[in-house]
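Bear in mind that the values in this text are calculations on the coordinates, not laboratory data. These figures come from a predicted structure and were not determined experimentally. Cβ atoms are built from the backbone, for glycine too; each structure is taken alone.
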Structure P
Amino acid sequence: MLFTAQVVTTDEWEAEPSGPFSRTVPRFVVIHHTDNNNPPNDPSRGTIEGAKRLAKNIQIFHKRSRGWSDSGHNFLNTTGGFILEGRHGSLNAVKQGFCVLSAHALQDSLKLAGGNQSPGIENEGNFMTFEMGQAQWNSLVELCASLCESCAISPKNIRGHREFSNTDCPGDWLFKQLPRLRKAVADKLEMHIDLHELENNVAGQTLKVGSTGPEVIKLQKRLSERNFNPGPIDGLFGDGTRSAVILFQRSVGLEEDGIAGPQALRSLDLI
């Protein structure tokens with residue numbers, strides 16, 4: 001479980017003490033933007049000194065204004081391509097295949113669950129329309145690849161904050177770049193994944209144990225409406241959803257394999 005990204009630790013940027021935080025088993029890598037000014041007026045000015053200053057300011061804001069006990073995110077990726085640890089204990093945890101319980105991606109209704117149990121990356125800037133510079137993009141790819149490798153997370157599960165919470169984060173431009181980010185990470189890890197599986201919000205896909213995302217939420221909601229209880233409507237296809245799919249398949253005479261393929265999805269009016 002290799003973690004190769006170079007990260008400035010909380011000790012190195014002199015964070016206010018906090019923690020310890022409980023460890024979690026991560027499912028995702030969650031992408032954010034800080035909603036700060038973009039270059040040439042970016043807070044860090046592309047320097048390591050500015051990156052440390054930004055990390056301090058975010059921690060103070062999260063503690064004083066949000067009422068959190070530490071930085072809400074796990075990592076900060078700045079315009080200069082510098083990566084800084086956010087919440088205390090994050091770096092050591094991910095190097096061992098875990099995360100620490102954070103506060104960056106609260107689950108809202110009918111959104112994905114598991115954001116705060118997974119590493120969240122704040123990217124300096126506002127990416128509604130602004131395009132990320134190459135240095136920052138390269139460090140984002142390196143960090144995501146390290147997290148996926150170390151924590152056994154599929155690149156398919158690099159997700160945007162808006163998939164967990166009612167927000168426009170990480171910005172329209174950056175959200176649209178997530179398929180490119182997933183592909184870059186998969187290539188770096190020498191993983192061969194169908195390009196179709198790397199797209200955002202793929203409708204009509206085959207859903208099975210391990211699938212995640214908005215299409216799973218739609219499936220769970222429809223099963224629940226048909227009185228086939230999938231358990232929590234959380235966007236995570238687990239044993240409860242599989243059991244509900246099997247019961248539905250049995251009720252309409254389909255093969256009882258627990259996989260929501262085209263026939264099952266069509267029978268549920270989802271395609």
Structure Q
Amino acid sequence: MREAPIGVFDSGVGGLSVLAEIQQLLPNESLLYVGDCGNIPYGEKSPEFIRQRCSVVAEFFARQGAKALVVACNTATVAGVADLRRDYPDWPIIGMEPAVKPAAAATRSGVVGVLATTGTLQSAKFAALLDRFATDVRVITQPCPGLVELIEAGDLHSQALCQLLAGYLEPLLAAGCDTIILGCTHYPFLKPLLKQMLPADISLIDTGAAVARQTQRLLAERELLADGPPRDAQFWTSASPEHLRNILPLLWHNAGVVRSFSL
């Protein structure tokens with residue numbers, strides 16, 4: 001099982017930011033990636049629908065012989081990770097959550113901003129994170145409809161994207177935020193643009209690296225870390241494989257084999 005692959009799943013291409021962190025930390029691991037791009041955005045879907053999609057993808061990864069599952073999507077984690085852990089007790093299953101704890105520790109002004117999907121911000125899990133880690137700071141939340149769809153199209157710097165993003169940043173800056181949580185796995189792809197748009201003293205925090213470390217820790221506990229060499233990463237999408245092939249070099253460090261995921 002050491003050389004079995006790790007399965008990574010997202011509603012779209014955002015989880016590629018997490019996949020990159022896992023590959024950087026665990027270069028000996030073989031990686032599988034499913035983007036449910038045909039059903040994006042999950043933030044607009046019901047919890048029941050998202051749980052059903054999580055189950056379908058988990059079954060697919062089980063057939064591929066995966067040794068672990070990373071749910072690289074905040075919305076899918078909120079809706080489906082508890083059921084997945086119940087249904088696959090022998091798997092290490094790693095989910096996402098907005099980086100409220102490190103942001104609360106990092107802020108100097110005492111004001112933290114959160115850019116996230118509506119579904120994440122309205123979830124009980126996010127509310128619990130605030131109750132647990134943000135009692136001494138002020139948190140300004142900003143839902144960001146439309147950002148995911150633009151990133152899915154490979155748009156990381158158009159005028160339309162800049163205008164949309166500027167509107168979402170304005171209330172955070174007006175409130176005095178000095179730390180901003182990127183609460184969706186798509187948003188790290190906007191870091192270069194955000195750094196151009198924001199004052200230099202504002203920190204951007206996401207959880208991709210922390211998820212990679214948690215994956216490493218759980219695999220090590222079960223003596224499942226691979227010795228390598230890894231196989232090339234493999235990709236599946238529930239939308240057009242051609243579209244993902246075209247934007248993969250933009251969001252991943254190279255091209256890759258992309259297949260259709262039709263379940």
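FRET efficiency 1/(1 + (r/R0)^6) of positions 163 and 219 (r between Cβ atoms, R0 = 30 Å, to 0.05) was computed and gave 1.00; which structure, P, Q, did it come from?
Details: P: 1.00; Q: 0.10.
It must be structure P, since only it matches.
On distance in nm of label points 7 Å out along Cα→Cβ at positions 75 and 211, which of the structures labelled P, Q is highest?
On the way: P: 2.9; Q: 1.4.
Max of distance in nm of label points 7 Å out along Cα→Cβ at positions 75 and 211: P.
Upon calculation of helix-only ellipticity at 222 nm (-39500 (n - 2.57) for each DSSP H run of 4 or more, over all residues; to 500) from the atomic coordinates, which of the structures P, Q produces -13000?
Numbers: P: -10000; Q: -13000.
Only one of P, Q returns -13000 for helix-only ellipticity at 222 nm (-39500 (n - 2.57) for each DSSP H run of 4 or more, over all residues; to 500), namely Q.
Have a look at P, Q and say which one yields 31 for percent of Cα pairs over 28 Å apart, as calculated.
Numbers: P: 36; Q: 31.
The correct label is Q.
Which structure, out of P, Q, was log10 I(q)/I(0) by the Debye sum over Cα atoms at q = 0.12 Å⁻¹, for residues 35-146 alone calculated from, if the result is -0.42? If you can, show how the numbers build up before the last one.
Values: P: -0.42; Q: -0.48.
Here the read-out was taken from P.
Can you spot which of P, Q the value 3.0 was calculated from, given it is distance in nm of label points 7 Å out along Cα→Cβ at positions 67 and 171? Spell out each step's value before the answer.
Working: P: 3.0; Q: 4.6.
Going through each structure in turn, the value belongs to P.
Ranked by relative contact order in percent (Cα under 8 Å, 6 or more apart), which of P, Q sits at the highest value?
Numbers: P: 19; Q: 29.
When relative contact order in percent (Cα under 8 Å, 6 or more apart) is computed for each of P, Q, structure Q gives the biggest number.
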